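In what follows, structures are represented as structure tokens.
A short reminder: the numbers here are calculations on the coordinates, not readings from a lab. Nothing here was measured: the structure is a model prediction, and the numbers come from that model. Cβ atoms are built from the backbone, for glycine too; each structure is taken alone.
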Structure 1
Amino acid sequence: MAPVRVKREIEGFLFNRLQGALLREAYCLVRDGIADVADVDRAISEGLGIRWSVIGPFETVDLNTRGGIRAHAERLGPAYARMGAARGQNDPLTPDLVDKVDGERRNLLPLDQWQERVSWRDRRMMDIKALRRTAAWRDET
């Protein structure tokens, strides 16, 4: 793993904080009878996990929406806010925060390179899915 720079100290490693956020929601989905443990695991192992093994959460939503992460925040930000509010969380995607994240993403990937990167991501995901179909992978699981 490449080094990850944390700008200031907080409780828990960056990895653990991200994992904790996902686990809190996973526990709530099971508690609320939305899904069982196996289905939550499958949603990650067959969905987000494959994608996140290639790119991170910001790049994921940046590439999922034509126009990038700003367009994604405009379209889905209100839905994410409602989902968070239903869990007692009030961390909205403010215009300043969206500007900051979009600016960092555009520095990493200008929009004129967006389609090329989407194609790259899709090829990597197909590679991972092909590996998982091999006999060796199936024998290990």
Structure 2
Amino acid sequence: PDARITLDQSKISTVGKDAIHRFLCKLQVFKSTADVEGGRALYEGYSTVSDTGTHNFLRLRETVLLRKEARKMFVQANTRIGDNKLEFGDRHMNQIGGENVELVEYESSAAGLIASFTERFQDDAEQLEAILLDLNKADACYWC
């Protein structure tokens, strides 16, 4: 492994609990007094990644970024009434009430998401596109 993290679980209820208590009290004071500078300094102190100190977190960050996986995406499957032919591949058929019901699954990617969306709303695609364009125009002032 590139890194190994160990934790003494017996210290969670003693040292860890006290450390979290102090941190949350400090954070609450910054929030309650609207001390933006103090809050920013606290955040930057905990989130800065550097190569100084007892651990070389900058090297570890580079390793993590090299091994980073793409974000998982859930793509909604579609169902539809199919013909009497059984199909294979990404379509699964079940007989319900004498008719075949297809479950169509898509790959977990942006292309799969678009395919799922367009197949689900193919009958009213033009109306949906017009609504989405109107919403986009209304929200355009909030985009960079």
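With FRET efficiency 1/(1 + (r/R0)^6) of positions 4 and 132 (r between Cβ atoms, R0 = 35 Å, to 0.05) derived from the coordinates and found to be 0.85, which of 1, 2 does the value describe? Write down the numbers at each step before the final one.
Values: 1: 0.85; 2: 0.10.
So the calculation was done on 1.
Which structure, out of 1, 2, was P(r) over Cα pairs in 10 Å bins from 0, in percent derived from, given a value of 8, 16, 20, 17, 20, 15, 4, 0?
Values: 1: 9, 30, 40, 19, 2; 2: 8, 16, 20, 17, 20, 15, 4, 0.
Corresponding structure: 2.
Ranked on relative contact order in percent (Cα under 8 Å, 6 or more apart), which label among 1, 2 comes first with the largest value? Present the calculation step by step, with values, prior to reporting the outcome.
On the way: 1: 19; 2: 14.
Answer by largest value of relative contact order in percent (Cα under 8 Å, 6 or more apart): 1.
Suppose you compute helix-only ellipticity at 222 nm (-39500 (n - 2.57) for each DSSP H run of 4 or more, over all residues; to 500) for every structure in 1, 2: which one lands on -14000?
On the way: 1: -21000; 2: -14000.
Traced to structure 2.
Quick check: 3.3 is what I get for distance in nm of label points 7 Å out along Cα→Cβ at positions 28 and 52, calculated from one of 1, 2. Which structure matches? Walk me through the numbers before you get to the answer.
Details: 1: 1.6; 2: 3.3.
Only one of 1, 2 returns 3.3 for distance in nm of label points 7 Å out along Cα→Cβ at positions 28 and 52, namely 2.
Assuming 1.00 is FRET efficiency 1/(1 + (r/R0)^6) of positions 68 and 100 (r between Cβ atoms, R0 = 41 Å, to 0.05) as calculated from a single structure, say which of 1, 2 it is.
Details: 1: 1.00; 2: 0.45.
Working through the options, I get structure 1.
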